[in-house]
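Bear in mind that the values in this text are calculations on the coordinates, not laboratory data. Quick caveat: nothing in here was measured; it's all calculated off a predicted structure. Cβ atoms are built from the backbone, for glycine too; each structure is taken alone.
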Structure 1
Amino acid sequence: MTRLLALAALLFPFAASADGYGFRTPSGNIFCNGSVENGDISCTIVERSGFPPMPRPTSCGALWGHAFSLGSTGPARMECSNPARKSSYTDVAPYGVTGTFGPITCQSETSGLTCRNRSGHGFHLSRASQRVF
């Protein structure tokens with residue numbers, strides 16, 4: 001486990017930042033940013049298939065089902081947000097690598113990106129499906 005975390009630190013150079021970080025998946029379809037100090041992360045999937053995992057709130061007039069956020073505790077949230085665009089982040093989370101950002105751990109795989117907090121709550125994003133848990 002320690003070896004995996006050390007490898008993640010080498011492959012996730014953005015995690016060395018004192019506070020904020022940002023990265024994208026190798027496909028460029030998912031990008032995230034967050035704050036280690038605040039213990040949170042927000043991820044956006046640009047292109048997705050199917051229906052959003054949660055119904056649109058009546059108060060949301062923007063795009064729904066593309067933006068997800070997670071704090072250090074508590075459940076993940078699907079956010080009402082502006083249209084998603086591909087990110088120009090140069091930091092890439094290679095497939096097969098896990099990175100830890102304060103209380104948040106994210107695993108990048110060919111099947112998608114999974115992020116969870118220490119309480120076990122989180123989200124999984126892929127083009128084919130998105131879910132919160």
Structure 2
Amino acid sequence: MKEIPITLVRANQLMLIGLTLLAIVFQSSWLVGLAFVIIAVSLLFGPSANIAFQTAKLVTKKDLTKDETEAVQLTRFNQSIAGVLLGTALIVLVISGHWFAWLMVGMVTVAATAAVMGYCIGCFFYFQMKRLSYKWKNRSS
């Protein structure tokens with residue numbers, strides 16, 4: 001299983017917190033769009049295209065080979081959830097400007113903040129999904 005150093009994962013989470021919090025404070029759909037594009041590029045082209053990862057590598061002087069790691073699958077799953085929420089929020093903001101869009105942006109902010117503090121909400125959903133999938137596959141056994 002591929003792994004990503006926690007330092008890079010944290011940088012990505014902090015970037016999401018910063019962009020989504022600023023978007024909410026300034027009610028800026030442009031910042032929501034920027035966060036969405038950054039996530040979409042990372043999902044489409046992989047970790048090497050993640051701007052937060054690249055910035056963290058430049059800024060940190062830490063040897064990332066000795067860093068704790070997180071599974072690429074979990075990071076990708078969490079990024080996908082954030083991407084769907086931010087993409088949907090952006091569409092809603094462009095079409096109607098409805099408050100529900102800001103709720104979705106806030107959900108990304110809360111989830112990324114919880115992850116930085118040590119509780120991964122997306123990981124909880126990922127493992128529940130895997131558990132149910134395993135039960136479903138093995139129900140006839």
Structure 3
Amino acid sequence: MKERFEIFTALIAKINRSIRKIKNQEMREYNLRSPHVSCLYYLYCTSGLTATDLCERCEEDKASISRTLDFLEENGYITCESKSAKRYRSPLALTEKGMEIGRQIAEKINRVLDEVSVGLTDEERTEFYRCLTIICNNLERVCKDNQ
């Protein structure tokens with residue numbers, strides 16, 4: 001049982017660190033960090049997201065997303081479509097510069113996903129994601145039950 005816990009927690013932590021490291025390495029040339037990458041990617045894939053939407057999709061807190069959006073807006077990657085409403089509830093849009101970087105990010109993500117999937121069949125990958133979703137949902141339930 002102890003080995004199972006150690007394997008599970010160590011692998012999840014290693015995967016998370018590797019993802020952040022890849023994001024940071026791949027985006028160093030653009031002076032972008034991991035949260036910037038996630039926001040640009042989701043805005044590229046789904047237009048009109050709000051800061052609230054990005055918090056949920058990126059699994060980041062409101063303060064982190066706010067800092068990230070400030071950076072992206074100051075550096076010409078995004079604009080807020082509504083100047084009258086609060087930015088947190090207003091749809092965000094990529095600028096031309098943001099669209100180009102978003103496209104490049106999406107291409108890099110697809111390349112990395114292809115690389116990390118080497119040795120897995122489509123069926124194995126589908127089953128892995130199904131199991132991972134079950135584990136994630138169960139962990140969230142346990143967290144709520146223990147509050």
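Computing log10 I(q)/I(0) by the Debye sum over Cα atoms at q = 0.11, 0.17, 0.20 Å⁻¹ gives -0.35, -0.85, -1.18 for which of 1, 2, 3? It traces back to 1.
Ranked by relative contact order in percent (Cα under 8 Å, 6 or more apart), which of 1, 2, 3 sits at the highest value?
Evaluating relative contact order in percent (Cα under 8 Å, 6 or more apart) on every structure, the highest lands on 2.
Can you say which of 1, 2, 3 returns 1.5 when distance in nm of label points 7 Å out along Cα→Cβ at positions 22 and 62 is computed? Going label by label, the one that fits is 1.
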